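What follows is calculated from the coordinates using simple rules that are stated; it is not laboratory data. Since the model is a prediction, treat every value here as computed from it, not as a measurement. Cβ atoms are built from the backbone, for glycine too; each structure is taken alone.
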Structure 1
Amino acid sequence: MGVNALRREGPEKLCGRARYIDDHNFPGCLHGVTLRSSIPHGRIQHISFDPRFPWEECVIATARDVPGGNHVALIEEDQPLLAEGRVRHVMEPILLVAHRFRPRAYEALRHIHVEYEELPPVLTVGDALRAETVLHPPDNVFKSFLIEKGDVTAGLAGADLVVAGEYRVPHQEQAYIENNGMAAYVEEDGTVVVLGSLQCPYYVHKALKHIFDLPDDKVRVVQTTTGGGFGGKEEYPSMIAGHAALLALKARRPVKMIYDRGEDMAATTKRHPAWIKHRTGVMRDGTLVAQDIEVVMDGGAYVTLSPVVLSRGTLHAGGPYACPNVRIRSRVVATTTPPNGAFRGFGAPQVLFAAELQMEKVAEKLGLDPVVLRRRNVFREGSVTATGQVLEESVGASTALERCARKSGYVRRRAAHVRWNRARRPTWRGIGLALCHHGAGFTGSGEAYLNSKAAVSLSRGGEVWVLAASTEIGQGTGTMLAQIVADTLRIPCEWVEVETPDTGKVPNSGPTVASRTCMIVGGLLERAARQLREEVIKRCGSFPRTRAGLRRAGRLLCGKGPPRRFEAEYQNPPEIRWDEAAYRGDAYGVYSYGAVAVDLEVDRLTFEVRVREVTAVSDIGKAINPRLAEGQIMGGTAQALGYALLENVVYENGFMTNSQLTNYIIPTALDTPPLKVEIVEKPYSRGPSGAKGVGELPMDVPAPAVAAAIRQATGHWIDVLPILPERILEAHLHGPVPRQR
């Protein structure tokens, strides 16, 4: 561990040999497509089929064909696999069509007509809070939380200064390279098998069991090479897998469903939009005394993962700062828009944009440098969070802050930009810095509830296998897990194989989400590998150092039987205490910390923003593979810059009108600025070699740093993302006269 082992999947992808789901061929395969709602809310009155079309060539599936429960099982059972009677959002699936030729299947959709009784739509958070239409009884709220610490009313009353702020953040499209796709077939014994592009095989497995009313061993889910996920392939693959399998069951032939880019963007989940309000009480020296925060998120038409997205957002809403009096009220509401779901960061980027920009406003009101304000309040060992958690170890927030300020030349550049802006050059310049924390793993008792398992096996031929459901979606999971096992066994990494995530072969190690793979699953594999090592030493006297010795050990352990499997099961650390009802205690076993400085310039004529340089410093406990960790930090930072400056989802009457990469703009290599990355290692005692999470952390913090830099450059607070040139122009025309800072 700590070595830059080469990516295991790299050669296959680089040479074009990797097989994505649409590269798999199935004899006799049909191609499935989806008829979707064209209105945001209404009742289905009648569906008619054009008699001139040769329907005998097609297989059609409706809700009546679902043999089990017509819902996609996740947190709640509210989202139908296929709409029955009522549609709640544009692009909701109504029926399915399969044909031997994909273009012919799409042509069939044009010969189906749906008549609706339209009902009043609820298209925004404001509409949901005011609506008389009840989408989710009793008050259109899917979930709410309340965190209270100390006495916020007294804290605000005793503060020298109270600063208010209001912030809005938008949808964001995951924009993975490979669109959603699944294939399904039914084996002779009735086993439903699906293969596809996904993050969480056992999520899909659970959903299919409910849809088809089948036991565990009659459903098998296999991940194929997956071209990115970013959360967008966490829950939605259960929907498309259900559709493909339903058609396959009815047709008694394999069925493949591959979305094109427009359908994928218009129909699938996005980041939750949010509206966040802050009131912050501080003393004149910058000490935080009170935080009063309200968060409202838009969940869309169905619950999906909204409660847990809201949970993480609520727990991170105060930022990485100690404060004696905190109140955080949050809720996620129902609207008649496509459901929102998982996205890298999972609720934290929304609230941390508000929290960090609020710190900038507080610093300005006090006349303090923003870094000084953060330094006075930042989490340290012994700090107490809003839920009452005492941070006892691996707290690298202060280190990340100081190193980022120093590495970026923050103080020097800030002064230089003041001089630049006074000189009336063609651009304004600014630099902003932001700090964040991100809880690794599931919240509170979530990991104990998952009860994850992972295993290591040794075959008779001396092969060591990693057995886990954690998926490789571009982040280097397979490489990193092999490194952990190899390091524990003290053998070369090349001797370790990683099994394909296949529910018929690997245990349920939990979903590939929540920055948990390295810390949680890696920790389980480390324990399982120790068991294997101890058993080999017990039987052989020592652990072999050669492949021949490993084969001899395999024959001793396995005899003539199958590979010996050593499994580890998650055990909640005894020091972690969490009260789910009160929402108090240890929200996460540990946090990762990150600081980012963004240096940018704004064109005085066009108001376009050019990011000149980004500095990112991240405390991730231990970098198992430093190059892969650095790649995660750089990629997440670039994605977050897109969230801050470019990515603008446009909805009209609940439909995404810019569902193409020609007019939904994401950063390309040409848009990515020079990135300086530094990794801080504050080891966590319960992570493998001290490792914590890294995947989501880089997404959390660049956006407020961008907004802070634009404030220095132009003199304007832009409290709404994305910060488009039009928004800067509007502030320039209608806001206060810019002041050089």
Structure 2
Amino acid sequence: MNPDPQPAAVSEIETDIEQPVDFVSFNFGLNRRSFVQVLSGGLLFVVSCGQALAQRAAGRGGGRGLSNIGARVHIAKDGSITVYTGKTEMGQGARGELTQAAAEELRVAPERIQLIMADTSLVPDDGITAGSRSTPGTVPAVREGSAAAREALVALACERWTVERGSVEVRDGQIVHATTSKTLTYADLAQSNDLAKVLGQAVPKDISLAAPADWKVMGKSFVRPNGRDLVTGRHRYPSDTVRPGMLYGKVLRAPSYGAKLDSIDVTPAKVLEGVKIVRDGDFIGLAAPTSKQARDALEAIAKTAVWTPAEHPSSSQLYAYLREHVREPLPTNPFAEQIAQAAKTLKQSYHVAYVAHAPLEPRAGVAEWNDGKLTVWAGTQNPFGYRQELMGAFRLTSDQVRVVVPDFGGGFGGKHTGEAAIEAARLSQGTGTPVCLRWTREEEFTWASFRPAGVIEAEASLDDKGVLTSWHFININSGPSAIETPYRAGKAQSKFVGSQSPLRTSSYRGLAATANSFARECFMDELADAAGQDPLAFRLAHLENQRIRAVLETAAEKFGWRDQVRKKEPNIGVGLACSTEKGSVVAACAQVEIDRAEGKIRIKRVCQAFECGPIVNHDNLMAQVQGGIIMGLGPALGEEMRFENGKMLNPFFRKYAVPRFEDLPELDIHLLHRPDVPPAGGGETPLIAIAPAIANAVWHATGTRMRQMPIRLPGAQEV
């Protein structure tokens, strides 16, 4: 089956994601054997369950409410400690942070923790790795399970010594009785026949956790446990997985979006040695002993295929198309009275293009069947969601499907759905051998999902003192994340309106917070100009959120905003922006240099302040913020998917402008530590302030407002 830009199943995986995910509907039906197996159990009840319901049935809330301590922590008889989590590691640092969390509460060095991640046969369902939920959701869950395990072991020691709990303490995995100096290690207690019963207890709801002021392991920088394997090449990514007798697969794709296959001759592949063909309805795949043989076989049959193309809008028509295909009427501005009485009013439109996730490792899956059970090794942010999709596609139960997720090469919100895994599983089922399916970069750029494009309409009014009296903000198609203004704006309305998207969409790092922050912060600059005020002063005059004020004031001070904004250097400009999303806050100041002859924008310096509550791992958070800024430069300056007649025009890195080393500015980053507020994630919000800061800096240098991402100077050529 070929992924369709308007698939049969469109659903929403988790409310944390906030962006509907376009699922590709795979239904390989029941073969005779599996149908008889279903019937052999007695009555057959057929129930249709939507994907969203299936996802909600899985674990939520970071894994809290586990049935017992042992589902989270295992203590072996030699004292080795294994901790389990359903979260995945894709480069964001979760493996290190969750290891620290367990070590903190177990009172051991983090090197003693073995963390098992994302194997659905072993770990609890901690939900999808997205929405910046690992730090605020799963870190506490791991801490609670680990603290409960520690207290259960302490209780065993107290029972053995016949002493009170208050007379003992835990030091580096040893339980020490203060009066007698008796000690018991975790290994000593693991010998007890009572250990299994103790770890079978439920995690207490009122378990106490170490306060930030008392942290010994958390709050410090900690190198990712398998970092050496990554840099030496020993680590095996999903695309490196090899199984005995494994073949390499390829799947026939349509030449354009929505094209239907009329006919095909698979004979040219049949005559090739070692090639196996699997055909199931519209799904046509091949498997061969080498990836080259599979590719050659695919090219041979693709030449014989006859397709009927479908109409599809082009990217040059995109924003008009989104306006024309809204799913409900656009709301009118309800603040006519404020508009009529205003000293000044302003109304603008902003555009945001489709953006590819462009992970370092394209989608890959290895599938293997054994006695009717399926095991898949894949790179996914959503292991239990993958399992659910595989169950649905092949009519299996949860105990018949295992999904194993090695640490993989990037997701950015784009690896939520299981196309590659399902395709590999169908090829494996049809050939009777394990099959590895690796998407090419062109497939990733064409058939994967994208950050939604959007049109944003903003209108506001000011009184004679330059104070906002009304705010009307409508996002078409891009999404609702961070749509509400953090500014005091008088009468305010912000709303998201869906549209018929020409491309498959899903979550992208920061979700629609990037688009909404871009439009809002560019609009705030325009309003400051209309009010005759400095952009920083105008924002501060309308900001009551003290956390946002703190990062904005920090960034402005470290950047030297007041001096920089007064300078009048040719082709040099400065701009700023701030925003909030997922419980964290960010502000950025940017300095740009304009090359008018080349029509290029060079980012010289970025000063960013970021705060996400207490800092769990300083170096990892710094890397997250640095990565967020660099990633944000791409959509800000060049990244966009271009398409025409249902075909991608730039499905290669040589035509898709991700940031290169030469594009990187000087980075001056300031992390604010706030142990007095709840922890929030650091993976998304660092991204969202850089684009509007750049756009506002370009205006400062050129006098021309930038209202579209990617930002281009007038007359500049597309990358």
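Out of 1, 2, which has the highest value for mean count of other Cβ atoms within 10 Å over residues 510-517?
Ranking 1, 2 on mean count of other Cβ atoms within 10 Å over residues 510-517, first place is 2.
Quick check: 41, 35, 24 is what I get for semi-axes √(5λ) of the Cα gyration tensor in Å, calculated from one of 1, 2. Which structure matches? The partial results should precede the final answer.
Details: 1: 41, 35, 24; 2: 43, 38, 22.
Source structure: 1.
Of structures 1, 2, which gives 1.00 when FRET efficiency 1/(1 + (r/R0)^6) of positions 238 and 438 (r between Cβ atoms, R0 = 30 Å, to 0.05) is computed from the coordinates? Display every interim value, and only then the final one.
Details: 1: 0.70; 2: 1.00.
It traces back to 2.
Upon calculation of distance in nm of label points 7 Å out along Cα→Cβ at positions 430 and 638 from the atomic coordinates, which of the structures 1, 2 produces 2.5? Mind showing how you got there, number by number?
Values: 1: 2.5; 2: 3.9.
That value comes from structure 1.
Quick check on the output: 0.95 is FRET efficiency 1/(1 + (r/R0)^6) of positions 166 and 206 (r between Cβ atoms, R0 = 30 Å, to 0.05), derived from one of 1, 2. Which one produced it? Present the calculation step by step, with values, prior to reporting the outcome.
Working: 1: 0.15; 2: 0.95.
The correct label is 2.
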